[in-house]
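Read the figures in this text as sums done on the coordinates, not as results from a lab. Just so it is clear, the model here is predicted, and its values are computed rather than measured. Cβ atoms are built from the backbone, for glycine too; each structure is taken alone.
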Structure 1
Amino acid sequence: MTPIIEMRDIVKVYPNGVVANDGVNFSVEKGEIHALVGENGAGKTTLMKILYGLERPTEGEINYKDRLLELNSPLDAIDNGIGMVHQNFMLIPSFTVAENIVLGEEKTRSGLIRQDQAVQDTESLAKEYGLRVDANAIIESINVGMRQRVEILKTLYRGAEILILDEPTAVLTPQETQELFKAIRALVDQGKTVIFITHKLREVKEISDRVTVMRAGKIVGTLKIEEVTREGLARMMVGRDVLLSVDKPPSDRGQAVLQVHDLSYVSDTGVQMLKNMSFNVYAGEILGIAGVEGNGQTELVEVLTGLREASTGAAYIDSRDILQADPRVVRMAGVAHIPEDRLTNGLALLATIDENLIVDRYFRAPIKKGFRIDQGAVKKLGNRLIEEYDIRTINGQVPVSSLSGGNMQKVIVAREFSSDPKLLIAAQPTRGIDVGATEFVRQELVVKRTEGTAVLLVSADLSEVMSLSDRIIVMYEGEITGVFPDASTVTEEELGLYMLGVQRQDVEEMEAVL
């Protein structure tokens, strides 16, 4: 088939000398779902930003419908029928679904926006493409699955023929993911073309017609989906064999390390984010928390690590209540924390790697020597952890901001794991990192659990929760809706129903296994 779009010999060199794209040739055929995969830093996001007009190529050209295409901004891309749905939703929370969809393209009468027409157009468009939405709902009141559909409809409303979807299932439940895939197939049936960027190799196999793999700014290969396996894709992305499944020995569960009783939290705006939560985390186990993002997981982690003050309840480590303690006291009690936002809460970006590795211990021996920091001890620790955790850097004296996302995460993991914690709280530990770094972090979590550490795992990646956890609890609207004492016996579909609040276990049933 003749490609609808061809990117030829694309080179992108940034002012700092980084070569993001190095002679890339990428083509997509009309009416196909084309997956684009690669590790962080492989160049796929830059390539798509060029296609959407967010970046200008240093060299190369774009051929679209047999003509050269000059893109100076996203408006040029949109005018030519190219739309992009970003991973971070770009919606106005206080506007309705219809208002967001027609924003900037509103139909007016006598100078006034026709709200009724916006609703009518939204409902018509949603029906045409099978993307179910409530046109009158306020964005902040709807779930992430519907917000995803709103983003796609917003792009279609502007006449997109090619849709670039960037990690579209990152925060969706299995049911919402299947709804989205059904809608994507319907779009293709009606003549649309979809470029699908994802880290989830299983989804590549499920939804795509072809897949292109990038590594180190170059195209490794483009294959029909029936020609590849998940293992083969991972090997192409990383350049070596990657373990996609977690080798996890049986749990040897010990005593309760963390005991949480009737924990509640009300935000500054008066919204109750946590409601009477009670559970234990035991030595030698991984307790996974499943739930759609925004259902209280962030607040739970931050309350337990001293970043927020609980409204009511108690949380004990070795009979010591840590709820109202500051972060240093919580750490001194034996709690390590991998935060979900590594750039804000996990790292000091302008500090060196070595400095980031000691932020939890600079005030005690062997780092502190008398009234000063022993620089020799800092360097010795840094060298050891850089080697042990395979942090890719020339040395520990460079700014941590110079590292890739995966290596930044390794710095956090190295610091937290080496603190010899009783309890490890890992929030979104593999978010935004590539296949190779994900494999490493997951293996290290299992090692820590097998050594006897209690691990509380919070992840929006349901397959990660299921593969790593020994037990699983599900959160919905700040409450525990289900408890599964054996993670190996529950399915993604069953967990999804609890995550959506469709099903809920009896309180007595949950208390018996918590």
Structure 2
Amino acid sequence: MSSGQWWRDGVIYQIYVRSFQDSNGDGIGDLPGVIRRLDYLQWLGVDAIWLSPITVSPDADYGYDVADYCNVQPAFGDLGDVDRLIREAAERGIRVILDIVPNHSSDRHPWFTDARSGRGARHRDWYVWADPKADGGYPNNWVSAFGGPAWTRDEHTGQYYLHNFLAQQPDFNWWNSEVADAFDEIYRFWFDRGVAGFRIDVAHGIVKDRELRDNPLATKDDPPDVRALGQRMVYNIDRPEVHDVLRHWRTLADRYQPPRILLGETYVIDIRTMGRFYGIGDELNLAFNFTFVHAPLQAAALAEVVAETELIIPEVGWPVWTVSNHDVSRVMSRWCEGDERKLRTALLSLLTLRGTPVLYYGDEIGMPDTPIRKAELRDPMGKRHWPAPRGRDPERTPMQWHNETGGGFTNAALEPWLPIGDTARNVEDQQADPGSILSFVRDLIALRRTSPDLQAGQYRQLTSPGDTWAWQRGDATVVAVNLSGRRLFVPDLAGRVLISTTRSRDGERLHDGIVLGPWEGAICFSASTSAPVR
């Protein structure tokens, strides 16, 4: 049965606003553009949209450096557009989730402008400041996630300020209760306007070690990303006190009717750590599982991540799954190498696991990463690390609505803010094709909406041959995918195929199993299954 909680039963769709729909011809997506595409989102069947930051920003990190938390970036519109979006989305049964950035502000935020005016400034202790070491060096060995030291010296006051990301993104001091009070007001401002909740940026990292101790150095046994940084981020990320902050926000969100939701960017590549962000049902509603995102598209690897997640997440918690976002290469390029068969198995898996699926705009039509030349770079990471492929622009390019100049994204005479990819892959053509990826995704969402098994049924992995992954949802639904280039037989399945990735198998009757072609998957329905549970 449905849980009665939309965020458990439904599908969330992530929109990178700057790249979704330009309504005024300036080459930048905006809120009126999102409103214009609500009918499409209703047709697709999603239950909520999550918007990348829409608040005022100098765009050093494209919205993730906030200069005003309670107003709208002029390029995107104004508060009236937000109100209209919330209202018109609600008329179509769609909720609106906003991005919030509580780890850091812009260095142009009035709070930081005041903080750097002097050591006795009103907002000085709202940020993390430290004296130089005796030799004038950095206060400790912390490094920025974007590269280089995490400290910048302020010549006017002689102290360093902390920035776990760009120097233009100074970190807040969450040991100061006034910071917490200010964010309570920000949360209430948007909750009162009717937003359904927040996706919380860097939800795992907002609290820092009070003593600013050095991070331990990386070892040869650490994961590659840790070795690349040269240290284990144990004192500037994932401090235990962050859970107190999340519990407080959950209390605040639960006071509203209906309760608002908290969706956390818990960028920890460890499932046990991720599971702690649910608390005992009193912290995040949903915590992103980046172990799944970064696993290879291999049956054993993905099955292992899901099995451990099912063990770790508390009974009061609920998983959330995604295969792309604005910070990682698109699934069509990263997992699928441009192979549409692989993409269909990936999306079939995403939309049939126990938990809430989050689709990234364009994944439903199979958009790949778009090649970006040096002169076209916008992302500070891409500029800093060029020519290494570290930038995030390729997965943030404009949505491809039509096969025409501007891709249906813009009618601007000038080039859009990022180049548009190959518009041969577009929404208009795929809407008209019942065999397209878009039609496949829409049908999966529709099936999920009408299937109690797929909405709320338990996940049970089934025994199946190597390179296949099979699982049962609830009492009568089985999903099987072949993640290999050869035909494989999955035994002990009976009933009929509801949806197959090729669509040629839909309605097929099964008696003792199913032969899956290379990179093929299927959802099967049976009153009972004899397949052994692993």
Exercise for the section: Could you figure out which one of 1, 2 the value -7000 for helix-only ellipticity at 222 nm (-39500 (n - 2.57) for each DSSP H run of 4 or more, over all residues; to 500) was computed from? Expected result: 2
Practice task
Using distance in nm of label points 7 Å out along Cα→Cβ at positions 147 and 467, single out the structure from 1, 2 with the greatest value.
Solution key: 2
Practice task
Using mean count of other Cβ atoms within 10 Å over residues 99-106, single out the structure from 1, 2 with the greatest value.
Solution key: 2
Problem - Structure (1, 2) behind the derived value 5.6 of distance in nm of label points 7 Å out along Cα→Cβ at positions 59 and 123 - result: 1
Fill in the blank from the handout: Calculated from one of 1, 2, log10 I(q)/I(0) by the Debye sum over Cα atoms at q = 0.11, 0.20 Å⁻¹, for residues 75-234 alone reads -0.48, -1.34, and the structure in question is 1
Handout entry: Origin of the value 180, where volume of the Cα convex hull per residue in Å³, for residues 203-490 alone was derived from one of 1, 2
Key = 2
Exercise for the section: Identify the structure, out of 1, 2, from whose coordinates distance in nm of label points 7 Å out along Cα→Cβ at positions 107 and 427 was calculated to give 4.5. Expected result: 1
Completion exercise
The value 0.60 for FRET efficiency 1/(1 + (r/R0)^6) of positions 315 and 499 (r between Cβ atoms, R0 = 25 Å, to 0.05), derived from one of 1, 2, belongs to structure 1
Fill in the blank from the handout: One of 1, 2 was used to calculate distance in nm of label points 7 Å out along Cα→Cβ at positions 323 and 459, yielding 2.9; that structure is 1
